[in-house]
Each structure stands twice: as structure tokens, then as C-alpha cells.
1. So distance in nm of label points 7 Å out along Cα→Cβ at positions 9 and 65, computed for just one structure, reads 2.3; which one of 1, 2 is that?
2. As an exercise: relative contact order in percent (Cα under 8 Å, 6 or more apart), calculated from one structure in 1, 2, equals 35. Which structure is it?
3. Out of 1, 2, which one gives 14.9 for Kirkwood radius over Cα pairs in Å as computed from the coordinates?
4. Which of 1, 2 yields 0 for helix-only ellipticity at 222 nm (-39500 (n - 2.57) for each DSSP H run of 4 or more, over all residues; to 500), as computed?
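What follows draws every value from the coordinates through simple rules; no lab data is involved. Predicted, not measured: the structure shown is a model, and the values here were computed from it. Cβ atoms are built from the backbone, for glycine too; each structure is taken alone.
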Structure 1
Amino acid sequence: MAGPHLKLLFDTRTNFESHHYAFRASNDEYNAILKRIKRRNLPFGNSPGNRVNSEEYEDDGEKGFYFDDIDGHVLEVITNTQGETATAR
């Protein structure tokens, strides 16, 4: 398979450790994701330790935010300032 790709694996266990997953997104993708998060009133925040303050972070020209998925994993969405195709980090 050429180019970036995503492979999802499924398991039947009921308990998993929480992990951090970060995703790079174009500015348009980032804004659309954040808009959906806000529209659904999902908590988000500007640090892994504060995912409920409804703030974004800015760091070295990038902006991002953190939120929890339904399984307790910490998800991070980051703008892609390097001009690369959106990929997981």
C-alpha cells in the first residue's frame, strides 16, 4: 500500500489502558473537528492534564487541543504547520 494509511485493529477485551493519540490536521480539518467537538458540547482543553478548560494551545506556530474518546484515550488534534499531508504523530 503506497502512501500514508491507517490500520485499525479490533479486540474483544473490555478493559484497556488509556493511551495518547495525536493527529495532525490541515487548518480547515482542524477547524471542522473543533467545531464538531463544540457543537456536541464535548469537553476539551489545552493540555493533557486539563482536557476540560475549553481552551486551545499554541506552540511554535502550531495550535491544538486534547479530549477524551469514549474509551478513555486522550486524543490530540494539532494543526499541520509543516505543510505535510495530515498524518498521525
Structure 2
Amino acid sequence: MQIRIGYDLSFEVPQPTPMQLMLYVHPDQAPALRRPEWIVVEPATAVEGFLDSFGNRAARILAPAASCGSATTTSSTIAGATTSRSKACP
């Protein structure tokens, strides 16, 4: 089964602000992704990737003053999962 994952976040900060983003799929699950994950920040901002002490992928940015946003989308293959869903799900 394929699932789509992603986010679209926006922040408003009064001055340049360091941020640590924990937005990546865990490295154990990364091989199941159909395409690599990229954190895209607007306006264009350097993204420094790293692994934390627990093995999670993370990123650091210096968010510029005013509005800033980050977004990504990808999909993942889930082996052995079924496609049935609850009637409550549209």
C-alpha cells in the first residue's frame, strides 16, 4: 500500500530565529520512500541536516525575520498493509 506524507508549515518570527526541525521520516523507514525527503524553506534558507543522539534525522535553520515557511511531500510503501479503512474516513 502507498501512503502520502508531507506537511506545509508557516512561522512568523520578529527577528532571525534558530530552529531545529524534526520533520524527517526515521532513517529505518527511509528506504520505503518513493523519493528522497527534502526540507524546502521559503524564503530560501540554508538547511543543515544532522542525526540526533537517538538516530533521528533533523535539520537546523536560521528562520529569517517576518514570515517563513517549510514544506515537503513524498510517499512510502508499507509492506503487508491492507487498503481497508474505517467508514469514518472519507
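1. 2
2. Values: 1: 35; 2: 48.
It was calculated from structure 1.
3. On the way: 1: 14.1; 2: 14.9.
This value belongs to structure 2.
4. Numbers: 1: -4500; 2: 0.
Going through each structure in turn, the value belongs to 2.
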